[in-house]
Structure P
């Protein structure tokens, strides 16, 4: 800030300041500017202390390139500006804050559950406006850490097969998220180089993405504005972008696939934050038990000698209408908390149908159920995948078709669910019909008929209560 002398933190010639001090104000700022290839952070704090009985004040700043923090949390420049009064220090703080968040600089304030930059005293504390969900989660974790005695630590009661399943799907979800986004998953939440993200921060990312999509929908797209908003999105949700011009250009969110991919990433972040938040209040000896408890879904391994295993195995194998390349590895029963209770059992024509999904999605599906397509619900767009009958939840009666929506994890295992679906009276369709948001009057579901414009039978419901997850099939191709 012009006119105010700054000292490098630790400079022996700087005015004396006590090690013990208060931080009445602080903020963590971030900017990602795709046009200029800037990806920077700026922490700013007001420090208030006492030296020889007299109050002393300073403004502490810590700034640098965000991706440098990944390998060195002490990276960047740390400076101090000194003031005679609290009001003077706050004026310096305000001047720096206004300058950095101006249109010329473009920094945005982040909401972090736990900061990883700034002074040592500020690290580990929250920054920005913290949403109620995060406040509740942090309180639960604090209570859990301080009030549950060691004698109450539980011993794992999960079968080895369920432990292996839970650890596998968590590892794959974590890998998918941390590969794309500059974060790692911890018991505290989603940890960026700057600190722990909050639910509120992720929701800000969703809002920016919706603004971006509105421009994308326009006939004459404002490319410059799309680049600016893409940078704002990455400012809010740090991603691994790269420093080359080609990598920066590729990062612009300007295709339907980009929007769907970012929506999936944000949903994955929320899913992982939710399960990590819940598990933070429970202590177990086994990590798998913490993860299982957080799912809030009863999962039981079906022994291969059990008649149920043979029944489901044959159901899957006989449904392979196009390919026989499905090899079943394991079967699990599922019962999600509350799902059976709200299931619309009064609707007839109930069938056991398949629903496949990529490996990274199963932590979310088991913990919160199958969602209506978010890209459709929040943005009002037509799906670009097989969602040819509008914004519903899709099921099939052919295992090979649902298998096409899955992806393998590290061990080669894929997953698809068998759900009990209350189809009721179905409206048949022989042609692809976009824009459907509910069944036609007098019907409970829609049916894309095999052999018409639909390669296989597709069954679509528009109310999540018309399905419940009954089985999870682990398989390989």
Structure Q
């Protein structure tokens, strides 16, 4: 196997589990590259015991001292960028450029955590003669993060740096499909000087997720995955009186108008629906073309033909996932959608292993379809086109979606752009940007069935999720009573 057997990381050491083993398959060629344990509740208990033991010392350090570890960790991330991108390439299937961009985003997320001491300085005010009030952000204790397959490096960095910078101890449950990256994260955090027990990994599947939701010593849980599972995790964890923030699926609508810059729009829209093989919650899913936009749609198709599986487009994560997407395309065709570009018939580039789980870019035109576009997320390099006459029609179509992750508009009109930004029912909006991911310190998070819980998972908004606010009122010198607050 390409990588050693995956083990849990508990109290600063890699430890074996008595649980069953699951093969880790490379989507590039279908080969088994490692195996991962389906850990037991006993494994989780050990990790939580280690985290509880480490918490007093770690939380007792100043935030500046904790940030020093993250400064070192950032340097180690940069030093190992190419190696980390290669791991992502083999276990997730992303091409090297997409994998490199993912690690670069992880570095940016870590940089924000390094700035936490300046952000959580708290407030202080003299509220009466001789009386002051001040606030302090205090950590929760042991927290957990459950992460998906599509971003094995970046999504863990949505939570790990901020949570530990704020003084918490973390249990990570990575996707059992892509566990190799998490091993390197643990090794690099240890190299950076993070004390044993502050960061732990417990691998596994459904049983461990349920145990994390139920365990009384875990105070907060973040989750990223499908909406169906996000709802289950949110309901189960909050029913156990935990904080919970769970991110789910998306069906992102992009609106293009006739006045949009053709080259910019075509380039960004193509990259949005094909990047990471469409396996991201920020991917373009539905393109609403307003008015006479054929000149732009033609450029999108031309650009999409240049995206070749095995050359500049990675595979789908698994054979099962690929079959699900193909079935989706088949249903669309049977419903009357016109296939403008058919990824099912794309030949694999000669440099790629034909045993990989590849699928080419697919563009479906629903103009003459018997049925409306399905509501579910495709999670592949598939984009559906709807043609409308007015901007109001386009906005109303977006607002009917059950999801609310992201939406973008392509236009040269500032007024139109602002109208769309104001009216679409999503948490993240792009103007002439196909993937409107906010950059730090702005936070990532959608609305509606794309997110459950209060706040966002990154940026300044995440600080309140990982801490609780302590308010301290003090009086040290005897004063004449001035008012009711004295």
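Only the coordinates and a few stated rules stand behind these numbers; no lab work does. None of these values were measured; they are calculated from a predicted model. Cβ atoms are built from the backbone, for glycine too; each structure is taken alone.
For the reader, a short list of remarks on this structure follows.
- Among P, Q, which structure scores highest (criterion: percent of Cα pairs over 29 Å apart): P
- Mean count of other Cβ atoms within 10 Å over residues 245-252 derived as 25.9 - corresponding label from P, Q: Q
- Between structures P, Q, the greatest calculated value of percent of Cα pairs over 21 Å apart, for residues 37-100 alone is seen in Q.
- Parent structure of the calculated result 13, given that relative contact order in percent (Cα under 8 Å, 6 or more apart) is the read-out and P, Q the choices: P
- Taking mean count of other Cβ atoms within 10 Å over residues 341-348 as the measure, the highest value among P, Q is held by Q.
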